[in-house]
Structure P
Amino acid sequence: MPLRSDWSEDLCPIRRSLDVLGDGWVLLIVRDVLQGYGRFDQLRRSLGISEAVLSRRLHAMIEAGLLERADYDSGGRTRQGYVATPAAAELLPILQQLAVWGERHTTMPAGGAHMELIHDACGNETTQGQVCSACGEVLQPQDMSWGKTWRNVRTPLVAPGELARTPAD
């Protein structure tokens, strides 16, 4: 028995979307790639995922048009990482609304803290995923930072096609 149905040909756009996005790893990989962490080892470390599972997910995400491979220099050697496509960047409102929903409707674990969604273009925190609640502009990844106050880190997001973080980041 298959683990789930194939909804790629379904008339319902929600089912077709879930056919691509229904695996939780997909949104977590998009989250990390939008933060500029598109190197295989960075993704594996950040996600705590096995190499085999990550390889399969990355291949499927390239096939689905969410990711593209991008060359980067690694000590004089050209390697390939993964960058978001415009289709993946369009998931930003969903990811940010998941963060807002999670803070409202799930229990914060010990040591946890608020995640700030900062619209760098106006300098304010937004409480919405798609449009800045402070200035009303549509939110784009390259205009956003996520403040992970539990780590005392503020991470700027990257535009589609960008692979921005070095392995030391």
Structure Q
Amino acid sequence: MEQFKKYQHNPPHLFKQNCKYFVTGATFMRQPYFNDDVTKEKLLYCLQKGFTDAGWQLEDWVILPNHYHLMADTLDSTVKITLIIKKIHQFSSIWLNKRDNMHGRKVWFNYWDSCITFESSYFARLNYIWQNPVKHGCCLNAEDYKFSSFNERYVTDRDLVDGIREKYPCDLVQVVEV
């Protein structure tokens, strides 16, 4: 099943089953709402729950103070990414605003998704997710950043990860800058 949906003030979204999606979510006005371990852990929980509840698989992810990137697989699910991200952003905003006693504050700006159709594009974006904390100055080496799926991948299959990093450089990947 393939559907193309346009929204008045948002980028268009293509939905395909059995496909991988690269997603970037950005906070409103680039505010660093996720700048501590507790908020990052809560956002990770919301991401994992949102995709699992929808029958998708969250494969790789990174959470930074004002944005996140992730790679997810639709598997056989018919739940569209728009609904998943809406719930994730809704629940993480409610939690964060309640914690900060800032009811009604806008936390999320938007998100962007790309349906990945080429293997090389998939691996380059995967490497982009892994290297994002280094790009933004959060660490010197990707393996030193706590809020990324990279650590688990690197520990379980270092040769594969090093091969992907070498063969599929991420410097040419065009991602909406947040």
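Read the figures in this text as sums done on the coordinates, not as results from a lab. Predicted model, so just to flag it, every value in this text is computed and none were measured. Cβ atoms are built from the backbone, for glycine too; each structure is taken alone.
Can you say which of P, Q returns -13000 when helix-only ellipticity at 222 nm (-39500 (n - 2.57) for each DSSP H run of 4 or more, over all residues; to 500) is computed? Considering all the candidates, the number was obtained from Q. Among candidates P, Q, the computation of distance in nm of label points 7 Å out along Cα→Cβ at positions 77 and 133 that gave 4.7 used structure P. Each of P, Q could give Rg and Dmax of the Cα atoms in Å, but the derived value 15.8, 47 comes from Q. Looking across P, Q, the calculation of relative contact order in percent (Cα under 8 Å, 6 or more apart) that yields 26 traces back to Q.
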